[in-house]
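Structures given as structure tokens follow.
Quick note: the coordinates plus some simple rules give every number you see, no bench work behind them. Because the structure is a prediction, the values reported are computed rather than measured. Cβ atoms are built from the backbone, for glycine too; each structure is taken alone.
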Structure I
Amino acid sequence: MPENKTKPTTVSVAAYISTVEPETRRADAKTLVKIMQAATGEKPKLWGPSIIGFGSYHYVYESGREGDTPVIAFSPRKPACVLYGALGFPGADALLATLGPHTTGKGCLYVKKLADIDLKVLESMIAQAVAAKRAKQSA
């Protein structure tokens, strides 16, 4: 079975964030670090070249494929910040309806500007997603 390409690195998260453009995306990345660190109690790590993750979660698919991934993570990409692991918990759809402008993909939440969304709703979503994933892992 192929090995996961996205793994934790030793690259400084602060150094990586300092290279993020434009400035608004860099500021959003710093805010997301604070929110996700508060929700997990974990320090950020750079996973692969551009994903900032918190904690580690071991998964096993029905196919037998397994690996490790951050409990919650984001990538400050040019078109939008991509949040990984912030969906898929009971009540997520109701919170998404009150979040503000966003799009979703398969398991991902895309936010163009944090200034355009309700940060309290995002904080709640992240906290609930982390709690659900940790409960599933300890079950």
Structure II
Amino acid sequence: MVKEQLTRLIETAVRQTGYAYAPYSDFRVGAALLAKDGRIYTGCNIENAAYTPSNCAERTAFFKAVSEGVRDFEAICVVGGKGGRLTTYTPPCGVCRQVMMEFCSPKDFQVILAVSKDDYVVYQLEDLLPMGFGPGNL
């Protein structure tokens, strides 16, 4: 991934924190999902008073893309913080990692955790979900 593309993903994810609906935790998360065709799908976390129906930013982005027929992905950038203030990396939860496993190659899909365009780390999905169970297991 080229630096300009990485910067664009990080900046897009950061903007998404402004759309988060997080009245209970005040922990705002934004995600920017890069499809292999170059399109970026966005997501933010959406909380619910009953908690269980809440949805993470990463899954919001994936579900938007899949609902539009997109199934090939290259990378996702995830950012988050209390009150939208980014102070540390925000890794995807286990459910989000499982959704990534459904649609992405664990060896090729990149997960970017960022605080800013200058402070980020890049993982392969297989590093975050070792021995993951996916379509290839069936």
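Which structure, out of I, II, was distance in nm of label points 7 Å out along Cα→Cβ at positions 65 and 129 calculated from, if the result is 2.0? Among I, II, the structure yielding 2.0 for distance in nm of label points 7 Å out along Cα→Cβ at positions 65 and 129 is I. When helix-only ellipticity at 222 nm (-39500 (n - 2.57) for each DSSP H run of 4 or more, over all residues; to 500) is computed for each of I, II, the one that comes out at -8000 is II.
Assuming 23.1 is mean count of other Cβ atoms within 10 Å over residues 57-64 as calculated from a single structure, say which of I, II it is. The read-out comes from structure II.
Could you tell me which structure in I, II was used to calculate percent of Cα pairs over 26 Å apart as 20?
Working: I: 20; II: 16.
Derived from I, not from the others.
Figure out for me which of the structures I, II the number 0.70 belongs to, where FRET efficiency 1/(1 + (r/R0)^6) of positions 9 and 121 (r between Cβ atoms, R0 = 35 Å, to 0.05) was derived from the coordinates.
This value belongs to structure I.
Comparing structures I, II by distance in nm of label points 7 Å out along Cα→Cβ at positions 17 and 113, which one has the largest value?
Working: I: 2.0; II: 1.5.
Comparing I, II, the top value of distance in nm of label points 7 Å out along Cα→Cβ at positions 17 and 113 belongs to I.
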